[in-house]
Structure I
Amino acid sequence: MESAPLLNVSVRVLGQLRRYLQGQHRVTLSVGQGATVGDAIGSLGVPSEELSIVRLNGKPADLAELLHNGDHIDIFSPLAGG
């Protein structure tokens, strides 16, 4: 039985969340069919409560949105200011 092909998605991490990627700002992930934005972010070890903005292909995204091959996710931590 043939397994479903994996989807390749890129994730760009901005702000303080970069610590989860050892300072890198972009990674490419291979995820299974039916994976969501939240699944991809969770696989990086980023807790959802630390997310401020999540964008999928340049548009605001919900963590439950399904991913497609070639998608681009951007995640931002809350901004700190004074």
Structure II
Amino acid sequence: MPEWLRAPLYKAHKDSPDIRELIAVEGCPPQPKDLLNAPRRSGIAADAGLFDKMGELPGFFMSRYAGRQEFEEEHFRISIP
């Protein structure tokens, strides 16, 4: 079994009656073109521009919350132990 099939998210939802088909996106991180094809396979129109600028999205969301009292920059950091 591939490593990604052992992931907690997959395990938590693998028996859900709401999920009819597993559309896997492999890679860590996955390629933007592969991410774009996943929603399209299920009939969801996805904007390619969103996936082309995927690396800019964390900064976009962070800027929306910066300056707010509840904002904590560490919520936007990835820490690998």
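Derivation of every value follows stated rules applied to the coordinates shown; laboratory data play no part. Nothing here was measured: the structure is a model prediction, and the numbers come from that model. Cβ atoms are built from the backbone, for glycine too; each structure is taken alone.
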Thinking of I, II, which structure, once distance in nm of label points 7 Å out along Cα→Cβ at positions 10 and 66 is computed, gives back 3.7? II
Output 13.0 (Kirkwood radius over Cα pairs in Å, calculated) maps, among I, II, to structure I
For which of I, II does mean count of other Cβ atoms within 10 Å over residues 26-33, calculated from the coordinates, equal 13.8? I
Comparing I, II, where is relative contact order in percent (Cα under 8 Å, 6 or more apart) highest? I
Structure from which -9500 was derived, helix-only ellipticity at 222 nm (-39500 (n - 2.57) for each DSSP H run of 4 or more, over all residues; to 500), options I, II: II
